[in-house]
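Next up: some structures, all given as structure tokens.
Bear in mind that the values in this text are calculations on the coordinates, not laboratory data. None of the values given here were measured: they were computed from a predicted structure. Cβ atoms are built from the backbone, for glycine too; each structure is taken alone.
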Structure I
Amino acid sequence: MIKWLVAITLIHVATYTSTSAAEQSHSELGGIAAAALEEQARSRGLQSIHVEVFPLDQRVSLPECVEPVRVLKDRNQSVLGRVTIGMRCETPEPWTIYLRGRVTSFASIPVLTLPINRSEPIGEGDVVFQEMEIDTDLRGVVLDTRQIIGKIAVRNLIANEPLRQSDLKAPQLISRGQSVNITSRAGGLIVTMKGKALANARAGDRLWVQNQSSNKRVEGEVTPEGEVLIR
């Protein structure tokens, strides 16, 4: 979807004073810019893209390009939000112009149905998918409900807003001094023994435990089931 608004950044335009020669179509430039911005967004895996290109000031006059206008791509620029795109013509007279625009995408994102206070767990009924317009990078945003349900709120969370990894933490599975199962896997051999946790831990944490048979201390990874796995 393409919508037109108003603004332009003009870097360099060659002197052009002829009133009889053909002029470059503003709408054509806007269409080229919009298509290029949409293509860049799709190349990042985005869907349902909405592009707004801010058209040229009507006082700007450019000689018509007799060859395809070349789009100047900036690989370091974000494909969402406020963007700038450059276009270059060489013939009959060289000119370079930069248009500005805004690119958004619609995505189905899991959000909370109600506010969750800090340190409270998030249940299955607390999460729904909501179609949202986004204009920023989704890195860090949680898109899978399995990474939300059962987690603990790190801070007070509001409803209907995307959740980030930093908003959530795994619940504590093991307490210091608790008896735990230690599983050792090596060369196809699996050995299970009892141990004592030497600290509190969550799933995925590295935890030191004391083997109750040998009194030796070993370190392993806490599984979602609350066991300690030694590889």
Structure II
Amino acid sequence: MTLDDALAELRKAADPGRAAQMAAYHKIDRPYLGVANPKTDSLARKWRQSLDLKARLDLARLLWETNIFEARVAAAKLLTQARIKPSDEAAWTLIQSWVPDFDSWAIADHVCMSGQRRLTADPSRLDMVETWITSDRMWTRRAALVITLPWTKQNHPSADEERARDRVLGWAETYLDDPEWFIQKAIAWWLRDLSKHDPERTRAFLAEHGSRLKPFARKEAARLLPV
């Protein structure tokens, strides 16, 4: 599977009308093919199953470098799997290398979903993610919350998972006065997901810090809290 082969398969599924709508919606100057996400997912899954690790990494890197919307999404999906053997270090390194390129929520979120698997495989990588929270790039700061969403989901967290949960809430606290809509939304997203599994922590955070959130973010963060 070469880059040309992969792009040919994506272009075969292209929809010019959909591409124009995507360009207008995302407002980022890059090529859009108009491929529906389920089709991109299906292609990436097929490539992932047919390629060894080195070939997957090479193809993902080349797809990303095209700057085509669907190619970047496919690059992320090539690395979305729970276990990468014999080592996932190269995959984690590649994912990190893409973070400075984030310029829209859609591509960033697909990469973060891949990164979530690598973080849960090795939580010591949270040390690297923590360096993102002081970035001067909004999308990098936001990624620190999106990529750590797995720590909102444990119903019976271990002591280490609880420490990680509190660590990320500490990062969120440093974002409270950030006026960026996407940052406020990310805080709300993290707290909303946490509220489904740990309502006490969510309530405590909002009781102490909720007044500093934008009203829409405060409302969204509390939306699923049990009455």
Value 8.5, calculated as mean projected area of the Cα convex hull in nm², for residues 62-157 alone from one of I, II, is from structure I
Quick check on the output: -2500 is helix-only ellipticity at 222 nm (-39500 (n - 2.57) for each DSSP H run of 4 or more, over all residues; to 500), derived from one of I, II. Which one produced it? I
With FRET efficiency 1/(1 + (r/R0)^6) of positions 30 and 110 (r between Cβ atoms, R0 = 35 Å, to 0.05) derived as 1.00, matching label from I, II: II
-0.49, -1.02, -1.28 is what came out when log10 I(q)/I(0) by the Debye sum over Cα atoms at q = 0.10, 0.15, 0.18 Å⁻¹ was calculated for one structure; which of I, II is it? II
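If distance in nm of label points 7 Å out along Cα→Cβ at positions 38 and 142 computes to 2.7, which of I, II did it come from?
II
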